[in-house]
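Take a look at the structures listed below.
Derivation of every value follows stated rules applied to the coordinates shown; laboratory data play no part. In this text the structure is predicted, and so the values were computed from the model without any measurement. Cβ atoms are built from the backbone, for glycine too; each structure is taken alone.
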Structure 1
Amino acid sequence: MKSNGVQAAYKNHFRIAGVKLSLDGSPSGKTAWLTMPYKVPPPGKNKDYKGYPAIPDPAVINNFVDEAYKNNWQIITHCNGDASADAYINAVRLATNKYGNENRRTVMIHAQTVREDQLDSMKQLQIIPSFFSMHTYYWGDWHRDETLGKERAYRISPTVSALKRGMIFTQHHDAPVAFRDALRVLHATVNRVSRTGDIIGPDQRVSTYTALQSIISWAAYQAFEENLKGTITAGKLADFVLLDKNPLKIDPMTLTEISINATIKEGKTIYSK
């Protein structure tokens, strides 16, 4: 793997983990590639405007994914719109049929508007969705009223739909798009409350414990680091925080009010309140 530029081990806290591919833009900016039109098109665009692909030629996408699978590189691909998700799923299916799919941990970053049928395909192809649930807070009202409409907006980052299929998922903050705040990620994943207080998809809310798994242990697995990180276990890195409240025993709406008393990195205290 190292000869191909992918490294399993860290050197000076850095490693090349795999391949990043981007297939569209953002729903908040109305540049994500959708199969159905935006609720309100951008100025100068027709009512049938659906965004656009970052890579218009499907053959190019297929070749990129093929190259990653051929070389056993983990591939993590940005897909916000369901049309870009279709293109990625198709490319992964072609590569899987050609090279197999053992322990690749292929990832779809954002996966914000993935449909139920796409989640079925993702489970079959072992594509891990890494959702961006913070959109429910920062842009939830915008998605409901401007970009997607209520029905699609309430399904962004469909965590429960993934869980019902027995899939794991991860969460991210996508800095600098949103603040580097794990507690805000946790709050959004659990509560899905917008800036105006609307719950963006009540049926897609998950428990605090599940949300913690998505940003800790499942994230470690996604990165092939479950033997190094993700749980407090003998032999793993001693990376953890000490909180002033137990997130599992408080009102989920107060998760962002938790304070960090100390941060431990590799067994050393690097922050103390």
Structure 2
Amino acid sequence: MNGEVATDISNAVLAVQGLSKSFGGIHAVTDVHFQIAKGELLAMIGPNGAGKTTCFNMLMGQLSPTNGSVFLMGENITGMKPRKVWRKGVGRTFQITGTYQSMTVIENIQMALISHHRKLYSIRPYATRLYREEAMSLLELVGMAEQAERACAILAYGDLKRLELAIALCHQPQLLLMDEPTAGMAPRERIALMQLTADIVQEKNLSVLFTEHDMDVVFAHAHRVMVLNRGQLIANGSVEQIRHDATVREVYLGGGSVFADETVGDVRA
């Protein structure tokens, strides 16, 4: 039942117990367990089709699990609607950005803040004056203050990703889910975005779960790495443990030695 408190996992920001999802006879996710601590940057990796996005959709409420439970700060949020999960303090960014292209950068932030402050049903022509100072603070945090009045339609893709991050931070989440945050970005932009995320994690003591195919990004910034394969969690440990895990190397890269290399780049199965 939603609202229950699980005392044994109450110190974790997020705790997942026996999470499973089946679509007919297809087992997309099977019996996944993990926890995320306060201020932790946890990477979830695995080949395409491993079940990463399905996991995210169950955590955020877009999908209901077939079995298992999801706890946020000790509270059972399993099966809650996405908006309620968001209200509980979970933010999310997506593989494909979803900003309002006809609005300026700061107006996109203001719209998210208006929603956070529950003003959507009382918007009037002066809405562009609401929460500007708060919006500018968020844009400064992601390094986009100088672009506040630019239209989103003309932004570079990397800037759209930074704007999406700022939008996800508007309701001051305790946990941020980032589904392939660097997808479609150039290598240098990938490193810069995840370094920015790591800095925000440290500054705000925020917890982050992110999926990623670029091992340079994962190994450079994750505090811990978990690996899915065919819907099952096959490894969960430090960067060094995962880098040298024989099972992970076998299922993720077909046994190739590149996984132990310092520079492995973008690896997709």
Structure 3
Amino acid sequence: MSLLSVQNLRKDFGGNRAVNDVTFQVEPGELLALIGPNGAGKSTTFNMINGQLKPTAGQVTLKGRSVLGLAPERIARLGVGRTFQITATFASMTVRENVQMALLSHHGRLFSFFTSARRHAPGQADALLDQVGMLDQAGRACSELAYGDLKRVELAMSLAGDPSLLLMDEPTAGMAPAERNALVGLVKQLVQQRSMAVLFTEHSMDVVFAYADRVIVLARGELIAQGTVQAVRADPRVQAVYFGSGRTFETGSGNSDHAL
């Protein structure tokens, strides 16, 4: 059984069809890249999977259970984590306190009058920070961190719910090439260590080709290709969408960061 199954997913906004009849699966322990040009429907697809948008039609099942109509927090408790294009951390709080807040939220105690973030599960918070290489900065305020380190803190926060599936919407946006590879390389390690799956969107073709187990491609709301990196980069439909006829993907050639 697939961990996540998306069947004939569709989303209409008035007379505009943003996602049209999209079907794919995410398997346990895989890093699956979702790519496509601007306006392809990637974020809309993400938002339907985690409950922020209600599909016009189609089905989304997690471990064989339908999650359609469930609120995002309910879906999160079923094992779906999420990171966003814009880092969501509390700037005035320390790195450790941010992760403790995420743990409080997962444990349903965010608004408890009897528990503060500073006292909640410090050992568990530090263990998560250790996994993402941020334990040595646990006491620093997030406002003091470099952008790449903030992304690592957000990753630790997303792991607080022990997700079986992590959705990452453009995780390396705004990062330098070395930071991109370091972050996605870390995610790849976590997929293997935690036996979870990751579905991510990404602008950098170098990152996609280096780390993804499989790739799915959207264009104008429709799925036009899916398969291994080698199969997708050679697909003429994908070539036409990104570069027009006669152009090919070549990592490191200067074509690797075309907007997706």
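Odds and ends about this structure:
- Given 2.6 for distance in nm of label points 7 Å out along Cα→Cβ at positions 198 and 222, calculated: source structure among 1, 2, 3: 1
- Structure responsible for 17.5, with mean count of other Cβ atoms within 10 Å over residues 22-29 calculated and labels 1, 2, 3 on offer: 3
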